[in-house]
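Just so you know, all these numbers are worked out from the coordinates, no wet-lab data involved. Note that the coordinates shown come from a computational prediction; the quantities given were computed from them, not determined experimentally.
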Structure 1
Amino acid sequence: MPTSLFNSIASWILKKRIHQMELFIKYPEEVQNELLNELLKTAQNTETGIRYNFKEILNYKDFRASIPLSTYESIAPQIERCRNGTQNIFWPSPIKWFAKSSGTTNAKSKFIPVSTEALEDCHYKAGKDMLSLYFNNNPDSQLLSGKCLRLGGSHELYNENNSYFGDLSAIIIQNLPFWAELSSTPSHKTSLMSEWEAKMKAIVTETLPERVTSLAGVPSWMLLLLQKVLKETNKQTITDIWPEAEVYFHGGVSFKPYKELYKNLFPKAEFKFYEIYNASEGFFGIQDRNDADDLLLMLDYGIFYEFIPFHPSSTAKKEHAIPLSEVQLNTNYELVITTNAGLWRYRIGDTIRFTSLSPYRIQVTGRTKHHINAFGEELIIDNAERAISIVSQQTDSVVSNYTAAPIFMKNNTKGAHEWIVEFEKEPKDVQHFSKLLDQSLQKLNSDYEAKRNSSLDQLQLHKGKTGLFYEWLSFKNKLGGQHKIPRLSNSRELLEELLEMNAS
């Protein structure tokens, strides 16, 4: 079949899904409530279903009253039993895949169950929807005439009980249908290599001859790969190498610190950047408009959503979750999910806010554990990302990585925030950058502004040496996959480690 004909037929098929999306856009609460009933009915004879008497749950009010909120720690024993061969604990279909999520604050790994239903009705469906929305917005796209450069993780066998674990991306690659494999590069074998540096070399060698029309991966790791491609080819931009590349699908970390870097790599005015919101626990949102900065919340992926109003300083012992029908605009919410892999009222640890209620569109604002609130300033990642973006434009600079932590009060001294920042393009005056950053944070966060006028001094900023954060990730054996740099923390542990590395 000619490439152009295949592209036309495939794009036509993908666009048909738009009509199904219009159903949950028009009837969001009805779709979510029907989904909840299906999840409860499907799992009513599992250990969890029997324990919480799923058969007697008739509506959301019953659901909220009957089943407690959960965290990974609270269900870890059941997950460990499942990994060792026991089934029908929280979901009826056999679960043999576990998405390994190492987290960012400690070395402890989480093993998130991934069912066949989650793969088919969530992750793979989302992959097709991502393309459907893109083609709907860009009808002249030739994306399917070439290949997608993907950057995933690795996987490995866990034990003797036919249980596998690895990065979610690796699990998805391992189970991809053949037609998806044909349209991707590098190969299955190369994508799943475990040694990071060897994998990077193999990907560069394998993908250079290909006709790449799209890219997909975590911005921080994809950037490293593309820089290696430029070095290997001695070219100035990625467009010089793959002139037909038209879109980069990104997710996993905030794109704000990387946007200018990627614009330089793909200098074509018509090149698109599309954000997605996926995690080991599920696929939640897709950018549904060109040049938008928010995501359509996907409501028919086998995931029922709840939301807890989030305040870093909250000391409430009993958080109150609400359904989709009760959310408000511009309020920070902790995300709670119930999924077709057997996570019940699970606190994923992410925070989001709604930018639109018709349809429901969201922005990811950070992590519940990643903020600074040592002095009541309630500084969240979204504040930091926005401030850096503003100041970078003001100073014609580019930030590649950063982290921040508090300087605690001693005797009669005030506290402060201490930052270490690695620049891709350094400002002329780092101290001026520091001052502007402090001012921008005050404008974006009234609590920080109030504390700056009382208990906090101006923030302190250190310039990180080139490659500092990569060195730290390598030292921690966290290269590649879904590993991320913790941006904000109430603990000084990471900051102290980076300052020591920076001085050596």
Structure 2
Amino acid sequence: MYKKVSLIIVLLALPVLLFAGGNKPAPEAETVSMEKPDFSGRTLSVLVNDTHVQVVDAWKPLWERETGAKLNVILVPYAGLSDKLWIEFRTQTGTFDCSAIPSQWMGDIAGGGHAAKVDPLIEKWGYPDWDDVLPAIKVITQWAGETYAFPYDGDNHMTYYRKDALENPEYQAKFKAKYGYDYHMPPKDWDEVRDIAEFFNNWDWDGDGEIEYGVAFIAQQKTQAMWEVLNIIAQYATIAGKPSNTTGNIFFDIDTMEPLCKTPGWIEAFRRIQELTKWAPPGLLGYGYSEFRYAYVSGNSCLGFDWGDVGIMEQYPDQYGSEVKGLLGYGPLPGAKKYWDHVSNKWVEKEHQVNFLDYGGWVWIINKYTKNTDMAYHWITYITNPEHSLLDACGIHGYTGVNPWRKSNFDPAVLGLWKRGGWDEEAAKGYGQGILDILTDPYAVTDLRIPGGERYYDALDTRLAEVLAGKSTPEKACAALYDDWVKITDEYGKEDQKRYYRESLGLD
């Protein structure tokens, strides 16, 4: 692990192109230069959760030195971030100037008029290489056709698997004798996941003298577990394609706004994830995102599904207790052999795979009520310029919660920096390609991004927790979730929600 002193040396040796390139350049006479701003005597307050504070900590001393400003960091856990945001939006007291938020909250925050519009600021001050931002990431910064946030992170779940387990010829032969087929690496579909999890559960398949398990994932309520079941829902409730009522659409009927969450595709996904708990480590229901990641890199399970953070933590045996450095394979989410067509009301037997943009990525917003827009803009574009974003994503200063999101993050020319982050060349290429394939998929299903999005997902999280704990059946949980979602939709206005939902899918 590189200490911060070493990091500063590395950074000072790199060119810092704060405002190279730009989007929608304004006439020269109207452009205000912020290349060497002087914010002496001023303080910028940033709101950030525990996942991303390491990014702030890494860049804070350099930014303060270059600008003369002071950075006041307001740190809250993920579970408290929403409350902190909405206290400010209701009171408008300026408790923070800017914040990193889940892009899935844009419907409420940008739609509610609480974030400053970004396009006029880009026109005024420029932006560090907007063309370098992946198209899928640009989408998550927008609301109703306008940009309200800054890209910062590229989020999608991927499959992690133990190569030393799945590539073992002896295990492959035993698996085939038991199940009658050769599995794929990574698993091709959720049927294979089920069989692999069962086969590799509860025995010492890596020869370390300890029992290992078949599969692990985030399962604790209020710690982002709902995205684990959405990974499976995306396979059983739709098929990849340009968004329509039956393709690229898993949440609502686009014509009626009726929730799809009690259709057989959703029920099948709930059944699958409930079944997987049988082949998971003890204490699975206590696995939040942090607990899962530490457990998985400790080597306790064969399969795992998560954002790109596991790949970073894998590289650091000393800091994160990784016992799997060089042992992980990376790939897309498993697909399915069928999907439910809710329009024709039938199962369609078809092998397919759907990429799902879980979260899509964290973004930075500027509080509409701040008096420090200029400082907030400079801070955000400073930490997200091409050079800095690469260092956050590749692991130069450890696990930051930031995953690749710029085209340049995947450029072979920067492979040397990935190596400095602890990666070997094969792992860096495999990890990067796995993420790039998903973020450049034109038919990747997007997260729910409408007003009330947080409430819809909170209800999903609650019903999933009941199923994982064995307190409810998939059928009953999905039926209850349907009622929850109907109530939320009615509160926001069904016709309004339908319009927002269609717009979020790129439909008229």
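Which of the displayed structures (1, 2) returns the greatest value of mean projected area of the Cα convex hull in nm², for residues 190-285 alone on calculation?
Working: 1: 6.6; 2: 7.4.
Top value of mean projected area of the Cα convex hull in nm², for residues 190-285 alone, among 1, 2, belongs to structure 2.
72, 54, 34 is what came out when Cα extents along the principal axes in Å was calculated for one structure; which of 1, 2 is it? Could the numbers behind the result be given before it?
Details: 1: 61, 59, 48; 2: 72, 54, 34.
Only one of 1, 2 returns 72, 54, 34 for Cα extents along the principal axes in Å, namely 2.
Given a value of 13 for relative contact order in percent (Cα under 8 Å, 6 or more apart), calculated from one of 1, 2, which structure does it belong to? The partial results should precede the final answer.
On the way: 1: 13; 2: 23.
This value belongs to structure 1.
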